[in-house]
Structure 1
Amino acid sequence: MVKELWRERPEEHDYGAARSYLSLLLEPAQAKKLARALERSPEVGRYLAKDILRASGLALLPADDREVAKDLAKIDGGTLLSPVLLVRGTPLWVADGYHRVCASYHVGEDSPVPCHIVARKPEA
């Protein structure tokens, strides 16, 4: 049996972190809209950690990166990780969960990662 690594829903603070990150890429009002859309979105699916990294163009962080190591320690300790928050587009934006994706990759590059995804232009 495969050990479950993931919580059912993101933690509340993940949405604020996503909004903060997105406000670097977009106007604050747009970032707030996307963060709200992520809050309302159900889990869309599970994607392989390696595919999330490829689609986003982000580099794999090493296992000894401080935040990745924290997430790996959570996994080892049995603490479930929050699903990843993504914004669909080219490139894919990892609004929250980059370190969790990297930790998942270090567990196994084919690790399925639960994701909540919204389009770049959410409905009002």
Structure 2
Amino acid sequence: MRILVDSCLPSRLAKALTDRGHDALHVDQIGADPGDEVILEFALRERRVIVTQDKDFGALAVQAAGGASGIIRIKRVPNRLLLSLIVNALNRHQSDLLAGAILTVEAGRLRIRRLPRL
């Protein structure tokens, strides 16, 4: 799966996802953090799922005319569980993410918000 890891998460997370067979980039690899709107546009254009802790991406995705290519929002997850929870969400909810859903991942809980397709 194609992934864009937001700047609020460590760059080593993108490497760890790449090591597990995903095409993962960290925002730092595409230049200085350009802001959420530009990151969302880049992810949509590149068909990359955004992995972030930033709750603003969900609101932006709802407002965006083109929708989103999927968002995984991490909420209160200990670092030791971060990678395994993200990989689990990617594996179990790939079709939802490709359809533009927003997954909120917490330790012991996962919520899915499916956005209407335009």
Structure 3
Amino acid sequence: MTLKEAEQKIGLTVVTAKEHTSREITGGYSSDLLSDVLANASEGNIWITMQSHLNIVAVAVMKGISAIIIVNGRKPDEQTISKANQEKMPIMLSTLPAFEVIGRLYSAGVRGIR
């Protein structure tokens, strides 16, 4: 599944790096602890989190994450948006809680274990 397909199926709003939504999603990972994502997420994963600060971009880039989904209606600040665009890292938003977003991704075929 591509990020664009996830955007349409889940009802996400893309706020950064819109030109990179053709990326493939290889799996999913959910965590709000940056150290946990660094230790356990895999390249190509879509990352579901409630965190919206600048450091999420650095972690996502280091791990080769395909995109970040920020849940619960949270929004990144302008500095985070600017850095994500600079790094070509799509950030997608959802008003839904993480549990619901994960369930919808799973129903669409995205798995957490390869």
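What follows is calculated from the coordinates using simple rules that are stated; it is not laboratory data. Not measured: the values here are computed from a predicted model. Cβ atoms are built from the backbone, for glycine too; each structure is taken alone.
Calculated for structures 1, 2, 3, relative contact order in percent (Cα under 8 Å, 6 or more apart) is largest in 1. I have 6.4 for mean projected area of the Cα convex hull in nm², calculated from one of the structures 1, 2, 3. Which structure is it? Source structure for this number: 2. For distance in nm of label points 7 Å out along Cα→Cβ at positions 19 and 99, the highest value in the series 1, 2, 3 is held by structure 3.
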